[in-house]
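The numbers here are math on the coordinates, done by the rules we state, and not lab data. Since the model is a prediction, treat every value here as computed from it, not as a measurement. Cβ atoms are built from the backbone, for glycine too; each structure is taken alone.
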Structure I
Amino acid sequence: MIGYYSPSYKRPKSAITQSVYPFVTYVVAGFEADEYEAEGHKIWRVPDSAQGSVSRIRNYILDNAVEQKIVMVDDDIKAIYRWQKQKPYALDVNELQEFCENGFNMADELDVKAWGMNLLGDKGAYREYTPFSMKSCILGPFQAFNNLDLRYDENLPLKEDYDLSLQILNKYRKTLRFNAYFYAAKQHTNTGGCADYRTLEKEKQQFKLLQKKWGSKIIKIDRNTKGYDINPIVKVPIAGV
């Protein structure tokens, strides 16, 4: 059995994932649960103490969900796509569930604890001759966990997905990423959620903490972009793709 969960905070009116994929359950702290229910959302009401940062609420889901196979998605997902005949094709409800079932079956066969999909919707980021990656970071908008025994670092609430991916790669030496699939989300343009405490200064502080934890050979700044790129470049010292 697969559990589909989306941590949500201060977005009773702007959370959109459930409108596209209604089998997803929003995980909401008790103090605002009534507002979500008033909007007709399907929710998992959790203690207020479970909220406080995205790392904490994600850990609560991993610790308390009844399922061992968990798909965790952001609450602002507009669609999940796959490349088909050189064009992006949006998965409907049944297709996404079938993809997730197949994803977990493949994860079982490969003994993988975490799997996900491409983070870019740019066709140039998808190489048909590399349909899978085995050492990529699996980022927050779509993460699937297969009876995972590791947890998010609550000191890194803005880089928690990078850190957990590195924890998994460090311990298990592999993840699984389906490169033909990608997500489209509002992310930084939406209100509530991480946007309530994300600033450029905090992003820089979180980058330094992540780099201090894993080292400058693994965590690097992208110096090829104008301004400051909040997403680090990750160089995993593991052979393979």
Structure II
Amino acid sequence: MKQMNTFRPTGDSDTGVTITATTSAANFPVSNLKNIQPTKVWKSATLIEHIIKYDFGGSVTYNGMFLNRINFAEFYVEKSTNDSDWVEVEHVTNQAKDEIADENYSHRLIDITGTYRYLRVRIPTQTPIFNPTYFHIGNMLVGTVVTIWNPKSGYRVSEMPKRSITEFRSGYISSVKLGKTRRSFSGTFDKISIAEFTKIIKTYQPFVLYHEFDNDKTSVYLVMSIKEYIRDYFMHSHVSLPFTFEEIV
């Protein structure tokens, strides 16, 4: 299991990264990518090739990018030290919808190596896999991905749809879906060292959770902790830690 809890942009006030795009639809500017809310998206104004570029203002060595709420099947991630010569990081051609079949949702982790100043997503001309009149991105977070201890047997992933349930006097039950389905990740990190414990997110701020054991770059989610942290000590140098992380949608 891996996590990214330090990333850019850090929020709406992050002036250390400059974001540009080929076009932006009215009311959906690239500045939306500085907001952590996945539904506050950037949208393109056309379906020609688009480039969304981050300028970090100086050399960085972030090793991962999290793309969330995207609707295109093919894209390139490229890096540069001078905004002129671009090196391909990854070319994705088969991005698909999330496993929640009745929702338009797609996300992916990109591994990055080396030093660079500029990072861009290049979206070739194509028909989007959903929302077919524009491209969009909800989160484009670039940061440091670290390995944390895998949970013990019993790790659980739950899907939690929001529904309005009405029971009529006739006995009929009406179910209406409200909003988006989110996932809950719960389990225990068992008898981990104190050094490993310090790697695990211990705040209530959003972070990126990646299931690298799935061998699937789409098994990556924007989550946050919703319960208190409780440590059970073993021999004063190892602890067990139950956790519940809920997806931000």
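Annotations for the structure displayed:
- Which entry (I, II) yields the derived value 0 for helix-only ellipticity at 222 nm (-39500 (n - 2.57) for each DSSP H run of 4 or more, over all residues; to 500): II
- Taking FRET efficiency 1/(1 + (r/R0)^6) of positions 148 and 212 (r between Cβ atoms, R0 = 25 Å, to 0.05) as the criterion, the top-ranked structure out of I, II is II, with the highest value.
- Entry that produces 129 once volume of the Cα convex hull per residue in Å³ is calculated, selected from I, II: I
- Between structures I, II, the greatest calculated value of distance in nm of label points 7 Å out along Cα→Cβ at positions 116 and 164 is seen in II.
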